Structure I
Amino acid sequence: MKHFTDKVSAITGAGSGMGRALAIRLAREGCHLALADRNATSLEETARLAEAAAPHIVGAPLLITTAVFDVSDRDAMFAWAAETVRQHRRVNLVFNNAGVALSSTIEGMDYADLEWIVGINFWGVVHGTKAFLPYLKASGEGHIVNTSSVFGLFAQPGMSGYNATKFAVRGFTEALRQELDLMRCGVSATCVHPGGIRTSIAQSSRIAPNMVGFMLENEQQGKDDFEKFFITTADEAARVILDGVRRNRRRVLIGRDARAADWLARTLPAAYQALVVLQTRRMKRMAEKRAQRAAQLADRRA
């Protein structure tokens, strides 16, 4: 797919972050949008920003529709796909972008939290792919973009649930791309592996109590430290993703951190784990020292 003008794109997780950035960039190129998110307020804000970014063509306004639902709900996803085609007459691109984060040890992980993250991060991608694929094939020119992560390339302690979903998205999408290549049906697929993107995912993530004292001093410190690794803007991530679609890339790495992680996992496929453990211990010691200094400062002020 060389251009997006007059195409129709469906985007999940469109209320913020990469989903919003994708919507705005696509709108600038004259692409019609079907946007979905769980948060109605933020979703409407994205629609407003996309409409403002769209070129003003007399007689051919950009059509932007919205839907509020949870991507883990299979029936809701299939209903949205059908409604998107009813409203837009077709669909050409699907960005299965919605995602959440969870930090917990495996031993202490609550099954409800695990089911929550698998439902959104993995089943959301599966539902979006299966719901829209027949419509993409009918359009004659389609593309599925599934968001994995840098944590779909290598694992990290305390992120097993997140790792599991993002590795799953990677395997699912790579198999999907191969099947589509065999079908020669006019539809392709790309797996996206973002590194640290400046979005709200860290502050909205779930951190289990078992992480405090194991890897973190407190929940907020964990979120703040996680956010320090966010080095790429959502707009830049959207630019790289759309360039990858134009070039029909099988895999898109976003950010120098993602490229470094990919190199590390390929160069040291087993040994990298020991390096991650060493770095995690180092970061934990640094966090403990910061906490001690903060406590001493508080005592002096008291």
Structure II
Amino acid sequence: MDKQMSPDQVVSRLRSGMTLGIGGWGSRRKPMALVRAVLRSGLTDLTVVSCGGPDVGLLLAAGRIRHLVTAFVTLDSIPLEPHFRAARESGSPARLTEYDEGMLLQGLSAAAQRLPFLPIRAGLGSDVLQLNPELRTVSSPYGDSEELVAVPALRLDAALVHLNRADRSGNGQYLGPDPYLDDLFVAAADTAYLSCERLVDTADLAKEGGPASLLVSRHSVGGVVETPNGAHFTSCAPDYDRDEPFQRAYAQAAADPAAWAAFADRFLSGDEASYQAAVTAFRSEQDR
């Protein structure tokens, strides 16, 4: 089955008010072409679950997030994502649920297994329970009676992930050093949409990275999008590193409303082809 779509076709299947999981990690292998398509749409009132990076920053800056569930929001080489910082400092109306990284993994695992929760020790003795009073603890039913945090399942209406390679039926492959939590985002979602650097024949998936690199199975994927440079400006190793000059320009623009308006007009006002052309022009300017 051929599940090829464009980024805008993927977003046409989403709806306002849904719970959306976004794969990647900080400023690494984020499905940015799909996030930019969300920005071009009228989608709003979203609950976003993410190991946050510029995906969260852009959606917060555009006022699209009602509730954010995350363990962090970072650009990696820039410790705190600037739009996230601004939203928190200004008292943004977006609700924040901040978990330990292990708790986020456990919540996605519970959703993937269609369980109501999974227990974990992380969070005990910390402010996580005070900051998230909806969390509950459970006692082990065995002889030890150990108290554990019951992390609720993070069920997703849809997930967006970006991988290095995929075939047309939605099997996805990562070639970098880390799968992050992308497979859990896909498994925790009612449906998932996969963007990739390059579409290849199914038989070729095993040639480049081997069977262990096959991360996402077609049965969980509702659509696949070939988007070269689609994780920009985040990294997508080994295809390309993070675009540090562009990320610095992004962070600097985010600090000033007028500068951000100019940045958004240049890079975010058109379609994906316009974005990539603007990035190419930006790189040429940096080389002069």
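Read-outs throughout are calculated quantities, based only on the coordinates presented, and are distinct from any laboratory measurement. It should be emphasised that the depicted structure is a prediction, and the values quoted were computed from it without experimental measurement. Cβ atoms are built from the backbone, for glycine too; each structure is taken alone.
Numbers below:
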| quantity | calculated |
| --- | --- |
| Among I, II, which structure scores highest (criterion: FRET efficiency 1/(1 + (r/R0)^6) of positions 239 and 279 (r between Cβ atoms, R0 = 35 Å, to 0.05)) | II |
| At a computed -16500 (helix-only ellipticity at 222 nm (-39500 (n - 2.57) for each DSSP H run of 4 or more, over all residues; to 500)), which of I, II | I |
| Comparison of I, II - label where mean count of other Cβ atoms within 10 Å over residues 127-134 is highest | I |
| Identity of the structure behind 19.5 (criterion: Kirkwood radius over Cα pairs in Å, calculated), options I, II | II |
| Structure (I, II) behind the derived value -0.52, -0.73, -1.16 of log10 I(q)/I(0) by the Debye sum over Cα atoms at q = 0.17, 0.20, 0.25 Å⁻¹, for residues 15-86 alone | II |
